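Structures are listed in the sections that come next.
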Structure P
Amino acid sequence: MACEDDAAERRVREVDVVVIGAGQAGLSAAYHLRRTGYEPERDFVVLDHAPHPGGAWQFRWPSLTYGKVHGMHALPGRELTGADPTRPSAEVVGEYFAAYEREFGLAVRRPVDVRAVREGEAGLLRVETSVGVWSARALINATGTWDRPFWPRYPGQEDFLGRQLHTAGYRGPAEFAGLRVVVVGGGASGTQHLLEIAPLAATTTWVTRRPPVYREGPFDEERGRAAVALVEERVRQGLPPSSVVSVTGLPLTDGIRQGLADGTLDRQPMFDRITPEGVTWEDGRRVTADVILWATGFRPAIDHLSPLRLREAGGGIRIEGTRAVRDPRVQLVGYGPSASTVGANRAGRSAVNDVRRLLRRAPVPAV
C-alpha cells in the first residue's frame, strides 16, 4: 500500500488551475473558481503551506484580540458575524476560514510546500511540491508575505548580547516584563507591540526610519483608492511593492492617542549602530537594551516563481491587474495593491476572470 501511495505522489497530476496559498486572496480565488463551475481536485487544486486554516492570521500573537484588528474584510459569499472581540484574532479568523472552506467545499491540501514553478511540457506550468507535481494551464499565486519577514542589517548587529526577534516571532508582552526593549518600525505592528509591552517592560524606545504619519477620520473609499493607486504604480513599473498600509498612515485610535499622550509613542530617529549592550546614534547618544524587536514588515513570498523569470530589472514583478506581464498564465493576488483583506477579495475575482479568458471560458458574473 505504501508503494502505491509513493507512486501516486510521484506522478504528474493535471488540472486547469493551481492556487498556491489559502489565505484571504487564495480562498477568494478558489471561491470564484468553484462558483463558476470549476470542480476542486478535478479542475483546480488549492495548496497551502500552513498547517491549519486561517492564512497568516493563525500565526498572530494571542494578545492581538479580534477587537484590536483594523479592517478585517469578510470573504466573498459568507460574512463574519458575532465574533467575540476579546478572543484572539488567530482563533476567530482561523475558525471562520475553516468553516468557509467546508461550506464551499474548497478541499484545501495542507501542509504542502511549493518548491518551484517552472516551464513544463506542451506550454503547461509544472508545479513541484513536497507531495508531488501538478501540471497546470494557469496559476494563481496567493502566497502572501508571512513566510518572508524582513530583517534590516545594521553595523554591529551580530555583536548584540541581548535577544533579537521579528514580529513573526512575537507571542505577546509577558516575555518582556522587566526588560529594556527597543522596538524598530513605524507601522501598525510596531505601535501595537509598544502599547502592549510598555506597561510591563523596564523601558521602551521606539525608533523608525521616517517620522510616523497619523491619519484622522475614517478611511473611506476615496482614501483607499488613492492608497492603492500609489502601490499599483510601483508594480506597473516593475518595482518591489510597498504595502498598502505604508501609504495610508496610522489611524489615530484611542490607544494611539493615549500612547502619544503618555510618551510611549515618543518616536526617535533610526539609530546608526548596534552595540553589544544596545544601540547608538552618531551624535553619541546611547540606549541600553536587553531586546531589539524588529517590527519591520515582510516581503512577498515568491521565490518559488524564480524559474519563470518574472522579475523586472527593478526587482519586482510587473503586473497588470493581477496578471504577470511576462507570463499571462500567472496571476498574483495578495501582492502589491491587493495585499489587504478587501483588496485580496477583489483580486481573487479579477484573477479568476483573467484565467477564464485565458482558458476561453465566460467571465465571472457579478456577485
Structure Q
Amino acid sequence: MTDVVVIGAGQAGLSTAYHLRRLGVDFVVLDGAPAAGGAWASRPPTLTMAKVHGVFDLPGAHRVPEPGEDARPASGVVAEYYAGYERRFELPVLRPVRVTSVESLDDGRLRVAASNGARWTARVVANATGTWTRPHWPYYPGAREFRGRQLHSSEYRGPSSFAGRRVVVVGGGHSAAHVLSEIGDVAASVTWVTRRPPEFRYGDFSPEVGRSIIADVEERVRAGLPPLSVVAVTGLGYTDVVREAMEKGVLNRRPMFARLVPSGVWFADGTVVEADVIVWATGYRAALGHLTPLGLREPGGGVRMDGTRVVRDPRIHLVGYGPSASTVGANRAGRDAAVEIREFLARVPAAA
C-alpha cells in the first residue's frame, strides 16, 4: 500500500519520481524492463551518442558528454546514466514488474496488478509507460503475400543484415531517417515511401517554435483526441542523421504504395518496386492498455487531459504523453504532476 504508484522508469517516470521524492510523497516506481535505461536500452547499437542530444537532462543531474563518448552506443550510455540517477536519489524502483491492469476499488483507491501476481494499492497513479512497447504496424493489402522480410524499426539493429538487399523504408520520421542513413551505402537499392510529403525543418528549434508545437499538441489532448506523432508536429530536423542520408542519396521520397505483392510493393501508377525487405518505420502508439478498466478514453479515441491530469479521473496522471512526450516536456511534466499529486493527496482524504 502506498500513496502513489509510478508506472515506468524512463525519463518521464524518473522525473516524476525525483519530484515526488523532493516533496516527501510516499511512492513506488514499477518498471517492466529488466534493467535501467527506459526505451533507450532497446535502441540499436549503431545509434551512437553523436546522433542524439538532450539525454543527460534529468532534473537535478544534468551532465555534459564525456570525451570520446560520442562513439559509444546511446543504449549503454543512457542506461548507465539512468541507473546512476536511481541510485543517487534513492528512487524506489522495482523491476522487472510489468503492470497488467489498474482498477478502481470501492473505497476510492486504485489497485495496480502485475504479471507476476503482485498487487499494489494506491491513491494516485502516475503513468509513464511511453510508446516504445507498442510499435504501430499499419495494414496494407497483400501484407501476407509478400515473400520477403518485414520488420518494424524498433527491431532494427544495424545495417549489416541489409547488405546487398533491396529495401523499402516506410515512414517520414526520425527512425526512418536513421535507418536510411545507415543502409544507404550497403543495400542494393533503397526506396523511401511516406503517406505525406516530408516537412524538413532547417531553422533553429527556438523556444517560440517549441511553445507553438506544445500548444498544438495540448489543444488535441484537451479535446480528447489522440496525440499526433512527433514528426507530424515538429517536422524532420536537419540533423547529422538526415544530412548523412542526403549525402548517400536515399532521401528521394515516393508516395505511399497501394499494396504489397509477393515480389515487392505495387504503386497506384502500376509500377512495382522489387524488394527483399520492408522496414516499417511507422512510429508508436501510447502504451495505455493496462488503464483500460478505468474507461479513460473519449469518443475521439484519445484521453482528455488537463495538464498531466486525466479529466475523467483525477487520480490518474499521464506523463510523457501528448505535449510531454519530449525530453524537455517529460521533465516539466514530472514536476507538474508531482506538485498536483501532492495537492490532491492533501485535499482528498485517504480511505479508512
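Between structures P, Q, the calculation of distance in nm of label points 7 Å out along Cα→Cβ at positions 28 and 92 yields its largest number for P. Here distance in nm of label points 7 Å out along Cα→Cβ at positions 124 and 156 was derived from just one of the structures P, Q, and that gives 3.9; the source is Q.
Just so you know, all these numbers are worked out from the coordinates, no wet-lab data involved. Worth saying up front: this structure is predicted, and the values here are computed from it rather than measured. Cβ atoms are built from the backbone, for glycine too; each structure is taken alone.
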